[in-house]
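Read-outs: derived from the displayed coordinates by stated rules, not from any lab. Owing to the predicted nature of the structure, the values given are computational and were not obtained by experimental measurement. Cβ atoms are built from the backbone, for glycine too; each structure is taken alone.
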Structure 1
Amino acid sequence: MIYIDASVLTLATFLTGIQRVTREYSLCFLTDPSLSGKVTMLFYDDPADCYRILDPEKYVAYYRRGEGKKEAMITRRKVEIPDFREGDLWLELDAAWMDRMKRSYLYPRLKERGVRICVLIYDVISAYYPQYCLERGAFNFQDYLGASLLHADHLIFTSNAVREDAKALAEKAGVTFPPCSVIPLGSDFAERAAKKNVGTGQSFETKGSNAETSVEDADAHIPADIRKLAEGKFLLMAGTIEPRKNHKLLLEAYPRLKELGYRIVFAGLMGWNMESFEEQLHAHPDFGNGIYHVVGPTDEVMSALYRKATFLVFCSYSEGYGLPIAEAMQRGTPVLAADVPVLREVGGDLCVWFPQDDADALAEQVAYYDAHPEEYALIKSRIAGYRSIGWEQSYLALKEAMDHE
């Protein structure tokens, strides 16, 4: 039996980052005919101190077709430590360090029962850059990462850069580094969506335009204010707004960008410790008329913003992969990114690079391509043939890696 803990995904109000990846992979596992009846999705019931089994049909209905309610997925059937058997596989896909069940407790007990453990590690940012992370999350991550290095039979990374960073930590701690694989993430999230919104239960809001719309079907999935927003020249930043993503850099570059006739769009939830930035953003005289914040965009809205943007701007100090880079280029949109190793790995020579924390350099790159449309067209033509792997390909690679002995 393959066990997948989807506790954090199940509790999430919006699907961003890791939870979106967990959704994609878990749906592949549950709908793989070769694994019929061999995959059990779990939800940790903290008060009862046990795992509850998630109903697979209701899980697929909710996350693939937007049908039903999340609460209905959670059954009364439970799984406790004694229920695991030799030969079972624990596949860690979600942000497990946010789970109440600590992996330093769980993994040794699974190993005692002969369970193999395979862990997907998205990044080790909390270990290297704790200043960009929620304090409690950074402490919890140490527990998760330490347990993974000590007890996992196989580790899976989304980039070579993260693998090398994790390996360096293991060497520093004197821990034998487990066998591992590197598997890029898929980037075709919206194209795989069914006609209904993919099980988010989301509505979204475009702050600064006083518009809020529920997305119900594919025929009306792009509201009027988003279509209007996408008509002119704009730069897009995608993803949860948090310290390490460095959204402030694009805001700093805005005066020069405004002179060039560009608007800027931040698409994603407002994360932790961003009160000062949020206040600055909303207090800006151009907020709602040149500067926009799309809160909790659906997959379909996000895909539309990617396609219409002049550039995706990626300013992060550190990433595990930088999925928006692949998602943007997959849709034919050039990427303007901070020059850091992991982003180079994803974007290579297809991105336009600028020095980290240099708002003037960012704006100058935009100015250059605005003044040289033939050069911008050349970038567009170069990425027209870009094809990152899709979720099905990524899943097949993950499936092969988890079978590693």
Structure 2
Amino acid sequence: MADTSIWIISFLSIAGVIIRPYKLPEAMWAVLGAFLLLIFGLILPSNALKGILNGTNVYLFLTGMMLLAETAREEKLFDWLASYATKLSRGSSQRLFILIYLVGIVVTIFLSNDATAVVLTPAVAVAAKSAKIKKPLPFLLICAFIANAASFVLPISNPANLVIYKSHLPSLWQWLGQFTLPSLTAIVTTFVLLGLTQRKYLHQKIESHNIEPKMTSGAKTALLGIAITAIILLVCSAIDIQLGLPTFFTGIATSAIVIIRSQKKPWIIIKGVSWSILPLVAGLFIIVEALNKTGLITMLSGILQQSLINSVTATTWLSGLITAYGCNLLNNLPAGLIVSNAIQPHHIPEIVKRAILIGIDLGPNLSVTGSLATILWLVALRREGISISGWAFLKLGAIIMSVALVFTLVSLWL
């Protein structure tokens, strides 16, 4: 009965995060689920605390990255990037498509996929309005798809990377050796397929001659802070230091310097940060800790071990495919937490771990509910008065994600 109750509460909580009934915040559903598990004695306070503490590195990383992203957004760094790309397009929608895609790659790699969804999407929308583009959706779709396709170039490109590996995150050089080719494969394949599916919209007229991008001094400082942060995090990754604390401190330092130089009030930056992400992640960590009590993690570990005995190659393919499609039912963050707990206690071949991470990172390109980044992208679109149905996105994602996933998994053997 206790296990059944845990399953019901966990399922309803995760469904609430994805569906957002009554338009209530995602975090509320995760926290409510965790609270109910505690109230009904389905998880001990000590185990709930253990679950929360398991996410410490992720909280620190998210806080630092959110501060960096919000500081850059407030100083209109992303508006400048989008406007500059529009200016460079010289009236060509195909060229603009390529340039925005390149900007999306850079933002995702160094500021994480959530930043691409939250801050680059509105900037692209503003640039599209300035250029008087009648159908801006193809350019905005870039922000959603590249946010996931480029999210395993570096360990810092997606919080899910920290969740999957936890304290066993590979060093920078190991990471680059393992994920450079798969990342390039995912990025290029996604670009080609997105371009092909949107080609009829890439002949629109673009007015770029009246656009004069101007970078403020605050934007320059924010850009410098992001560059320094990237260097620090790359060094930390190279010498095997967990990324949470360095990201936290560099995010605070950059924001403080920009605020002081711009003579702005700190509250402007602080109130713009999506702080609800932190209790959302904490609630999910508690839910996963409770699910662990039901034997789910043990069962998954057993299935994985048995599959490895039969065939490492088949296990690699199945792991990548199941996690990619499965994370669209659960959302990739709780799916990543569950899978991470299943693989940590055992010696799993690196190629299987890589396939799982690719599934968790790239899989959300199937649907609007696949990742927090895509959900945030959808919210950003609605604020700009632009909408896309879940079905329309699914039809695109079914082609783009599926083909990109197969090619990316194949690259693991090259």
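Here are a few things to note about the model shown:
- Calculated for structures 1, 2, mean count of other Cβ atoms within 10 Å over residues 233-240 is largest in 1.
- Parent structure of the calculated result -12000, given that helix-only ellipticity at 222 nm (-39500 (n - 2.57) for each DSSP H run of 4 or more, over all residues; to 500) is the read-out and 1, 2 the choices: 1
- Origin of the derived value 3.0 (distance in nm of label points 7 Å out along Cα→Cβ at positions 49 and 145; candidates 1, 2): 1
- Value 0.45, calculated as FRET efficiency 1/(1 + (r/R0)^6) of positions 57 and 393 (r between Cβ atoms, R0 = 25 Å, to 0.05), assigned to which of 1, 2: 1
- Given 1.3 for distance in nm of label points 7 Å out along Cα→Cβ at positions 9 and 337, calculated: source structure among 1, 2: 2
- Origin of the derived value 26 (relative contact order in percent (Cα under 8 Å, 6 or more apart); candidates 1, 2): 2
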